[in-house]
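No value in this document is a laboratory result; all are computed from the given coordinates. These figures come from a predicted structure and were not determined experimentally. Cβ atoms are built from the backbone, for glycine too; each structure is taken alone.
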Structure P
Amino acid sequence: MNTTSHIRKCLPACVLGLSLVLMPSALLAKPLKVFVLAGQSNMQGHAHVRTLEHLGMNPETKPVLDDILDKQGQPKKVKDVWISYLTNGGTRTGQLSTGFGANEEKIGPELTFGIQIQKELNEPILIIKTAWGGKSINTDFRSPSAGPYEFKQAQLDRFKQQGKDIARIKADKVKATGHYYREMIAYVQKALSEIGSVVPGYKDSQGYEIAGFVWFQGWNDMVDSGTYPDRDKPGGYSDYSKNLGLFIKDVRKDLKAPELPFVIGVLGVNGPTKDYPPNQRRYMGVHQEFRNGMAATARMPEFRDTVANVFTENYWDQELSRLKDRDDQLAQQVRKMVSEKKITAKDRAKTHDKLRAETFSPRERKLLEVGISNGGYHYLGSSRILTGIGIGFAEAMVKLLEK
């Protein structure tokens, strides 16, 4: 045998084996998958952590709770998932857990999105989340390709009738237009340049991939009758559809990810419009037309197989909603009793509690106590709803990644 030849043949394998022993474990990790989550208050997330108890009251959602809390009822750190988050109150970073919602006592869709996407991909994940309450795509998130915001003549006429300073209004609009789009892009780029400060052991040689984007927004556009004067008519939100399409293109360009998969969380507060109770039916036309406008973007031929809708109305909790409506009626009854001086204002809370005890079963009172922490526009501040939405976002994203 030619010993020298044998050594040369063996050398690559021997060196590889030695390098596997000596190489830092971080370099053996798969490239980091980065997902950007952006939007307004519902992307922030207004489900108080106390509402997590509701998940444990149903066998179907108990496994979700088990993913979030340990056996002692304490929040878990999600394995191999980290988050860098910019919102109204500043920045928060760390291993994903509860507390990355609108404040440190709340959760949003990021929590179960991170849990589910990691289960599906079994890879290290970084979530970059940017969300601010009360922001529109017609102004605040307006992307460069959409151009300047243009007031409709009816808006200008109304400002004039109200004696407002039109020049000042226009100047303020110019200043506001695109501000949060630019903030979002700048923060994503900054977070990508500082991954090592968030993800322990990350090395540049590991690398990353901007793997997907989730958009969850809409309330401020939906209620803006000035920008969308025909909002209760078919096509009333066509400008939203157009601007969202331009937003997607601009994000892909600015993040240098030309085929970046996008998931659109179609606004669905109050659930499917066909199921609206009598006290909500006056909103049916506007709500449905807005949902149609949001969903239309993903159906544009140019976004085929790269943009998907998640209809968040499907995660609405009808039982919670009905209970809240009944409780609101009790509150109204109590207010009337105060105005008619049948009780004092001091006795309002005690009277409301008494009526609750007479009206609701023990289970229903428990649901009111632990299931709801905010208004309907914030999906009742329900972790049951928002955790479902987060899982839905992750499942839709995985389907796009598989195409």
Structure Q
Amino acid sequence: MANRNRVIYQSEGLFVSKDASLTGAADAEQLGRVQSANYSFTINRQDVNQYGDLARIDSLVLDPPTVSVDFSYYLADGFNERALGFFVQNSGVASNRGIPAGASDAQGNFASGHLTATSGINMYIVTSPDGEDLNKAGVGEVMDSSDTVIGIGNCYVSDYSLDLSVGSLPTVSVTMEGANMRSSSDVGNTGSPAINQEDGDAFPFYIALPNATTDGGIEGTEKGGVPITALRPGDVTVSLSTVDGESIADIAGVDGAHIQSVSLSLPLSRSPIQRLGSKFPFARSVDFPVDMSMSISAIMNDTHTANLVNILDSGVQDVSFFIDGVSGAKAIRGDLKGVKLDSESFSSSIGSNKTVDLTFSTQVGGPNDLVNGFFMSGCGSGPIFTA
């Protein structure tokens, strides 16, 4: 085991597997531009007390442990989203999980890969020796026995959030819940953290991980062929023209309100389904319907003619955003379809600009539903997993 005084960000990398049951290096990818990673487990026990004894005589585990992991990263070309099982449209990308065969080049619901029953995915946190870059200066050196691994098995996405705001790089936050956690002091001798959800037994397999590199699998390029480092707030365009009539504030076009931030939240809460004779849930199904929200904050400059009575009877609308890379080419596009305006609030006080905050919502449709939910396309063009 490596002799470390501490662990800081230079020594760590975050990896994701294609499926919890797969173990090969070709079935895993390193996520790029990661900014933070937190993980924990909680064991839920019930005390057994009885007459005649003041203290408990035992403490039994009745429910499966609560295992959670959350992390954040800078948005790039959509590679991380694809690696995590979300559908990101691109004509050069092979079929993603959750999308029907033959539909790999068609538009698909962003969350479709997480709406069906699966065994989840595995997350791995690899740590190199103290003072050593895990990414080995980007040359992709083979990780050795001095690198350690913490694996979280059978992970399911429970929340995906995207924040676009003035003065900040576009950032994604992901929360996941898992079934098991396993650590190893040798990256070359790491057992799978996944469990067989049918019987609750650990998988008796060892895993392999790909080499760590500076850019991970990010392939969208900037000028000179350099992979995208991060997208900038100055390159974000938000299209609100279709919902302008739903708002009292003028929010569309260059003469409309000056947008300061856009936040999207896609909650995928899940219910663990258990049965007698099993220590772990045999499935974690998404709780439907899934309501997705989009919040917009802007500096207000003008109003236009509108009537709340008419807004109550309005139909569904679409909201879009576009993010350019340094080269000027589109790096990311997002479309929120079938939205309804839920609220609009105004704030004004001495010394501050008057602001308007709007909240829109839609419900996520099925994998083949192209009129409801969130849709994303990215400039990444290569396959995710090479197996």
Structure R
Amino acid sequence: MAAKPGFHIASAEEIKAGKVTDVYFQRTVEVLRREGIHKHVLAEVRATSLPAGYEWAVFAGVEEVATLVGGLNAKVDCLAEGEFFRAGEPVLTIEGEYTEFCVYETPLLGLLCQASGIATKAARCKAAAGDKTVISFGARRMHPALAPMIERNAFLGGCDGVAVVKSGELIGEEPSGTMPHALVLVVGNAERAFRMFDEITPPQVKRVALVDTLCDEKFEALTAARVLGDRLSAVRLDTPESRRGNMAQIIREVRWELDLRGYEHVGIFVSGGLDEAKIAELAPIADGFGVGTSISNAPVLNFALDIVEVEGQPFTKRGKPSGRKALLACAACGERRVAPAAKASGARCACGGEMSNLLLPLSEPGKVVRELPPVQELRARVLEQLRSGRWTI
């Protein structure tokens, strides 16, 4: 029988119905209910390790998790979205009769693992860029159904803008974009394409000319500057790998030629194959970056969900620490530690500062109890933590 065309995605209703779950969870529920076993458990989510080279990560996906667990007969506590954490620290707990939330382990982890991976990579890119602009360009590298999720979490992680129309609608930001190589190719030459783009595009859109389609970058950059003059905000270098050579030298050459002719106001925006290491190399000489695959295809964080308490008693599998825990942080110096929840009240840091638990209520049985901030506020939280100097790459 022939396949029917269609998008291979699960609907929101199917996710909420527990259909996107590993089958062994369905079988577990069936076994426990048939045997009349209804035990109250506490499970925690944490990553015992982070991707290679990562000292910290950004917690993301809370808004979607709230959508998933909002109607469950369970209690969920977790970090604030946009909070930084380290390997081994609990980031979320879920508590209730196990069969009530068993089948939601798969989607819950999926929501957290990918969103946090994307937000973390975006934060690393922004840390490398410093005060230079970083735009998320990677939606085309992943399934289109995921594009808004990808770019929301890229923005949350510190990106200054997103490229996809639907993503902009989701986060309440105007999408960013210049012109594709296709415009120059279909029009036939760069100068005419620059003029047409300038004449037709609304005036509030920054004029950023793509200058590597047909000629050497510095000559197309000078053409764009001559055609657009003061209206030209920046030129974009998306030089293909086969012609890239020394990218830093190309940028310096374009900068020299623009400045020599009085176009100091024109910025240089770079895209194509960038990650935090390449951004750190180019940040002193470039003015902005478009980052695609390294953000959209960021390493997922390897969160696991483990039962750590059964019927109020510490109990877990081998290799895991049992019992209810608190993730404590000192407001004065930022020191953090994981402690048994029963001993967390009134804890003091070595500096004398008061320590508070970062795991805060998200949902109670049947309802979400946390106010979910707009993504702009979450992004500001990430940037503030990056500026604190406590989290470096």
helix-only ellipticity at 222 nm (-39500 (n - 2.57) for each DSSP H run of 4 or more, over all residues; to 500), calculated, reads -10500; among P, Q, R the input was structure R
One of P, Q, R was used to calculate Rg and Dmax of the Cα atoms in Å, yielding 25.0, 108; that structure is P
Computing FRET efficiency 1/(1 + (r/R0)^6) of positions 229 and 325 (r between Cβ atoms, R0 = 30 Å, to 0.05) for each of P, Q, R, the value 0.00 comes from structure R
